[in-house]
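I've put the structures underneath this note.
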Structure P
Amino acid sequence: MKRIVILISGRGSNMESLIRAQRAGELGEARIVAVLSNRPDARGLLTAAAAGIHAEALDHKQYPDRESFDAALMSAIDAHQPDLVVLAGFLRILSEGFVRHYSGRLLNIHPSLLPAFPGLHTHQRALEAGVRLHGCSVHFVTPTLDHGPIVLQAAVPVLDDDDKERLAARVLAEEHLIYPRAVRWFVEGRLAIEGLCVRVQGEQRENALRAPDLAR
């Protein structure tokens with residue numbers, strides 16, 4: 001059985017989608033063994049605890065620098081012997097040492113069609129850029145921010161009357177669909193990293209992108 005640790009900073013809606021997927025048997029031979037947060041008041045910790053999952057906070061403000069916090073976080077994560085670490089709205093830039101420690105087993109979901117719009121405020125930036133497609137990407141984490149091999153993406157149309165809130169809501173709905181799928185592929189051993197590309201064994205290439213319904 002594969003062991004999964006999830007990192008959050010707030011409500012953890014993607015964490016919730018993974019918990020639902022586990023309950024429905026959609027994560028294969030995997031179990032979420034812990035949810036950790038850098039914020040003691042993160043609402044997602046209560047959700048995880050209510051689901052019977054170990055929930056723990058390490059307040060980053062109690063550490064003198066990024067490296068010392070990351071070292072403590074690694075120790076807390078490794079206590080659960082994870083096969084996979086999942087970032088689900090974890091609002092910290094991770095040190096290179098942390099990322100390399102979990103190389104090949106650290107996934108993130110980003111609210112844009114990478115490599116477009118890395119970083120913050122992706123929905124507003126997409127509107128300002130006038131793009132007609134926006135979306136989200138599941139990727140392996142590397143030391144370069146939002147620049148790892150892409151596992152799966154989902155696209156949504158940008159509508160003429162969109163504001164950042166409406167666009168964000170449609171993207172988030174897609175995040176909740178593709179993150180459990182990507183985690184399941186990892187659990188099943190179907191992901192092969194080849195340079196900056198990820199090959200999904202036994203999956204048609206077109207299924208690595210959820211295309212939008214352009215009639216909407």
Structure Q
Amino acid sequence: MNLQLTKTHAGIDRLHKKHGDSKYSPIYGTGCTKSPKLVLVFMNPTARNVSALPAWAGMRAPWLGLKQTWKLFYMIGILSKELFETTQQLKPTDWTPAFTDIVYSYIAAQKIFSTNLAKATQSDARPLHDRVFYDSREGFLKELELLNASHVITFGNQVSSVLLDKPVHVSDYSGAQYEELRVGKRIYAIYPCFYPVGRGWMNINKVVPRVRKILAAI
């Protein structure tokens with residue numbers, strides 16, 4: 001199963017070289033690459049992801065070695081209990097390329113693709129300037145086109161505002177409410193949502209019901 005869009009990697013590499021930390025490697029969107037039901041869009045990868053380390057020998061995919069996001073994926077129903085429990089038990093250094101393939105093959109089978117808007121790995125989770133996200137916007141829209149995706153959840157005000165190219169407050173949206181983004185002849189349904197990772201974990205009880213309603217509606 002093809003879990004990544006290799007056609008996008010050269011562009012992501014250029015953006016990482018321009019805006020990322022040179023000690024780390026770029027991370028690529030991963031999951032269902034053929035007409036996913038839903039694309040989940042986070043901010044940017046960081047060095048906490050074990051596949052950001054140059055010595056990592058496997059697929060460079062989002063969230064490897066972290067725990068909160070896999071808990072989110074389990075809570076919204078796109079990760080099995082068995083895989084979720086394993087992600088919580090493993091230390092970051094215990095992740096392997098083989099387990100990564102298993103986890104993302106399961107995510108892909110649920111017709112989900114996970115990625116970041118900013119294609120530049122940072123050493124930590126400090127905020128990035130809007131220009132870094134805007135630099136990535138065109139490449140991300142190409143990513144959506146190649147995926148043949150129509151439904152996109154954007155996590156956080158910054159990601160949502162940059163993608164929609166207007167000020168967005170995620171607190172204004174509930175249930176399965178969405179915005180329409182026209183790109184050429186294509187219209188995408190964009191669902192702005194609270195950010196659920198790191199300090200955003202305080203929003204998890206707002207995020208999970210909304211994402212579940214979106215999944216049920218599409």
Of the structures labelled P, Q, which one yields 14.6 when mean count of other Cβ atoms within 10 Å over residues 56-63 is computed from its coordinates?
P
Per FRET efficiency 1/(1 + (r/R0)^6) of positions 64 and 128 (r between Cβ atoms, R0 = 30 Å, to 0.05), the highest-valued of structures P, Q:
Q
Cα Rg over 2.2 N^0.38 Å, calculated, reads 0.93; among P, Q the input was structure Q
Relative contact order in percent (Cα under 8 Å, 6 or more apart) - highest-scoring structure of P, Q
Q
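Out of P, Q, which has the highest value for Cα Rg over 2.2 N^0.38 Å, for residues 144-191 alone?
P
Every number in this text was worked out from the coordinates using simple rules, so none of it is lab data. Fair warning: this is a prediction, and the values are worked out from it, not measured in the lab. Cβ atoms are built from the backbone, for glycine too; each structure is taken alone.
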